[in-house]
Structure I
Amino acid sequence: MKGLLWVLTLFALAVGIALAAHFNDGYLLLVLPPYRAEISLNLAIVIILGGFLILYALLRGVALTLSLPRRVREFRERRWREKMAESVCNVIRLLFEGRYSQAMKKAGEAHTAGQSSALASLLAARSAQRLHEPDKQKVWLDRAAQEDPKMQSACLMLEAEMHIEMQRFAEAVSALKRLQEISGRHIAALRLELRAQQGCANWDEVLRIARLLEKRNALLPELAQEIRLKAHQENIRQRRSDLVRLQAYQRKMPVREASPRLACTYAEVLIELGARDEALVFIEAQLDREWDSRLVGLYGLTPGGDLTARIACADRWLLQHRDDAQLLLALGRLCLAQRLWGKAQTYLEAALSLADQREARLELARLFEQTERAEDAMHQYRAAAGLAEV
C-alpha cells in the first residue's frame, strides 16, 4: 500500500511538472560578445539541474576515492574489534560451560591481542580459580589491577574468594578490608566476609555481619538463626575459663536470639566450670519459660543441689509433660541419687515404656546392683549393650 502511494505521488508530480513546463513561455538569453544564445527556460532549468547532479557525482566520487585508504583501515579495525569482542564472549561462554582450561587459554589470547586486556585478565583469573591454580590466578589478578584501576574491586573479590577456598581466612579478611576502603561494603562482599570471619573464629564479627545481612534480607531467617546460634555457642565456649565473663555475656545476649539449644550449651559450660548451683537455677528458669527435652535431660545428669527440692520441681513439670521420656529419666536419676529405690524404678520403667533408651536401662541396672538384684542388673546391661550395637 505504501509503495502504491509513492507511485501515485510520482505520477502526480510528473504531470504537474509537465503542465508547468507547457505553460511556461519564458526563455533565457545568454550574451557573450560577439555571441548571443537564446534558449528555452525549461531547457535551461533541465541543463542546470543535470549539471549540478553531474558535478555532485564527480565530487562525491573523488572524495570517496581519496578516503578509501582511511575507510579500509577503519573497516579492518572494526573487524578486529568485533573479533576480539567475540573472543571475550567465547571466554565467558566457556566459563559458564565449565570448560575452565579452554576459557583460560582463550582469555590469554585475548589479553595478548590487547583487546579488553583487563577484562580478559580477570576472566583468566576466574578460570584459574576454578582450576584451583592459585599462582596463576594471582598473576592474572595483578595484571588486571595494573591495566585498569576500575578492575581493582573485582580483583579483590576474586582474591578473597581464592583465600577462602584455600582456608586462608585472615588473608581473605585483609582483602575484604581493602575492598571496603575502595568501594564500601555490599551484599556479596558481606557474604564473603561472613565466611572468612567464621574461618577466623571471630564470632563477634560473625554475629554483627549475620544481623546486618538479615536486616537487608540477604540471608534467610532460618540460616541466620543457625549462624547466630553457632556464634553464640562458640563465644560461650571461649569464656569457659571465666565465670564472670560467661555470665556477663549471657546477660547481654538479645532475648530474640536465645534458644533452648543455646541454653544447653550455656548450662554445660557452667557445669564444666563447677558452677553447678548456678547451672541448676538457670535450667529451672529456662524450662519454666520454654520446655526442651535436651535441657531436662541435662538437669537430671547434673549432680549437686537440694535433691528433694529438685525432685519436687521435676514432679511439677511432670504434670504438664507426662509423655516426656527425658523428664522421666531425669526423675529416675534424681530419685536414684536420693536412694528412693521404688520411685526411681517406677520413673525409669515409665521412661522405657515411652522409648527404649540405653541410658534408662543403664540406670535401672545400677539401681538393681545397689539393691542386690544382680540377675535383673545383668539383664538390663545386656539389653543396653544390644541397643549400643544397634
Structure II
Amino acid sequence: MKVVMFSRFPVDINHPRGGVETATIGLSRALLSIPDIELHIVTIEQDCDAVSIDKQEGITIHRLPGNSVPMFIDILTGPGKKKLREYMLSLHPDVIHFQETYGLGMGEVGVPSVFTVHGFDSLNLVTEKNRFWRIRSLIWKQVEKLGLKKQKHIISIIPYVRKEIEKYTNAEIYNIENAISESYFHAQRNRVEGRIFFAGWLNPRKNLVRLLESLPAVLAKINNISLHVAGEASDPDYFKKIQSIINKHNLSSYVTLLGRIDQMAINNELAQASVFVLPSKQENAPMAIAEAMAVGVPVISSNVCGMPYMIENGVTGFLVDPDDRSGFSDSILKLLEDEDMYSKMSSAAQKEALSKYHPESVARRTVAVYKSIIRSAC
C-alpha cells in the first residue's frame, strides 16, 4: 500500500516543532513497521525555493515551496491547493492522509483520502490574541466549516474533537488517538524529588504564567522544588511577562528555562520529573500529556477542551481550572506529599497511555481505516 501523507515535518526528525509534527513522526515510524507500507510525506515550506526530496529513517519526504497567498485563501482556492493536489496525485498513492490544515480544502482529491483534525485555528487565535485575532478567528471559523463539510472521512484524535466537528460534517468519523514515540514507554525513571516539568510553546494559550504564580504557595510548604520549562517563545511580549513573574516572586533559583529541546531531552526531562503540569487555556489532545503518562509522570492539566478526555481526575492526574492558581499549587502539593497516591496515579497513567497512544496500536488502527476507505471507493 502506497501512503502519501501531508503534514508539517521537521528537517531533523528528532527535533520536531509542535504537536502535529510530533504526532506525524510517531505515526510514520509505526507505519513503516507494518509490512507492505510505502510511506511518502509531503510538506509545504515557505523558505523552500524548489521541490526537494530526502529520506529519514526510511520515510521519503517531499518538500514543496510555499507562496505568498494568505493560507485561508490558498487552502480553499489558491495556487498552493492546486500544486499540492497535482503533486500528491503524481505519486500515484493508494490513499492520501492529510494531517494538516490544507486538508480542509481537499475533501475530493481524486483518490481515497482521510483528514485527521488536530486542532482549530479559530479557537487557538482567541486564546493567543495575536494581531487582528478577532477577525482572523472569524475567517478561520468559516474556512473550517467549509472544509469539514467537504470531507468524506475524518480521524478524530479525541472525543472533544469529534463533538466539535460533528455539527459541521456528514463524514465518516474514526476515533484514533495520536501515536507517541515508543521510547517514552521504555524511559528509565530517575525521579528527582520536587521536580516539576512543563513543555509547550511559551504563549498565552499555554498559560505558563499561571503555573509560575502558583509556585510561591508550593514553596511555602516545600522548599526543595524546581520547575524545568521546555519550549520556544512564540510571543515576545508574553515571554517578557514570564520573566517579570519570575523576578516578582524571586523564582529565578527555582525555574530553569530550557528553550526548545529535542525528543531525547524531553524523554530525559520526563524521566526525572515528579510532576508534569500543563495549564493551557485551549488544547485538543496535547502530545506532551500523552508522553508524560507513558513515562509514568502524573499530570496536572486544565479542565477545558480535550484535556478532561485524557486525564481522569484523581486517577491518572488532576484537572484544574486554567485560572485557578491555588488549584495548581494544591494539586502539586498533593502529589509531592502523598507517596501512595503518587504511586497509584503513576501506574494508572502508564496503563492508560499504553492502551491509547502506543504507536503499534495507533498504526494498526490507522491502516484499518486506510483499507476501509479504499474498499469503499471501489
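We did not get these values from a lab; they are worked out from the coordinates using the rules stated. Worth saying up front: this structure is predicted, and the values here are computed from it rather than measured. Cβ atoms are built from the backbone, for glycine too; each structure is taken alone.
Here FRET efficiency 1/(1 + (r/R0)^6) of positions 248 and 336 (r between Cβ atoms, R0 = 25 Å, to 0.05) was calculated and came to 0.60; which of the structures I, II was it taken from? List each step's numbers first, then the result.
Working: I: 0.10; II: 0.60.
Computed on structure II.
Suppose P(r) over Cα pairs in 10 Å bins from 0, in percent works out to 4, 13, 13, 12, 10, 10, 9, 7, 5, 4, 4, 3, 3, 1, 1, 0; of I, II, which structure was it derived from?
So the calculation was done on I.
For distance in nm of label points 7 Å out along Cα→Cβ at positions 240 and 272, which of I, II scores largest?
Ranking I, II on distance in nm of label points 7 Å out along Cα→Cβ at positions 240 and 272, first place is II.
Taking distance in nm of label points 7 Å out along Cα→Cβ at positions 16 and 144 for each of I, II, which is largest?
The maximum falls on structure I.
Here helix-only ellipticity at 222 nm (-39500 (n - 2.57) for each DSSP H run of 4 or more, over all residues; to 500) has been calculated and equals -13500, so which of I, II was it run on?
Matching structure: II.
Assign the value 4.9, calculated as distance in nm of label points 7 Å out along Cα→Cβ at positions 192 and 296, to the correct structure from I, II.
Label of the source structure: I.
Ranked on FRET efficiency 1/(1 + (r/R0)^6) of positions 32 and 200 (r between Cβ atoms, R0 = 35 Å, to 0.05), which label among I, II comes first with the largest value?
II
Identify which of structures I, II gives the largest calculated value of relative contact order in percent (Cα under 8 Å, 6 or more apart).
Details: I: 5; II: 16.
For this comparison of relative contact order in percent (Cα under 8 Å, 6 or more apart), the top structure is II.
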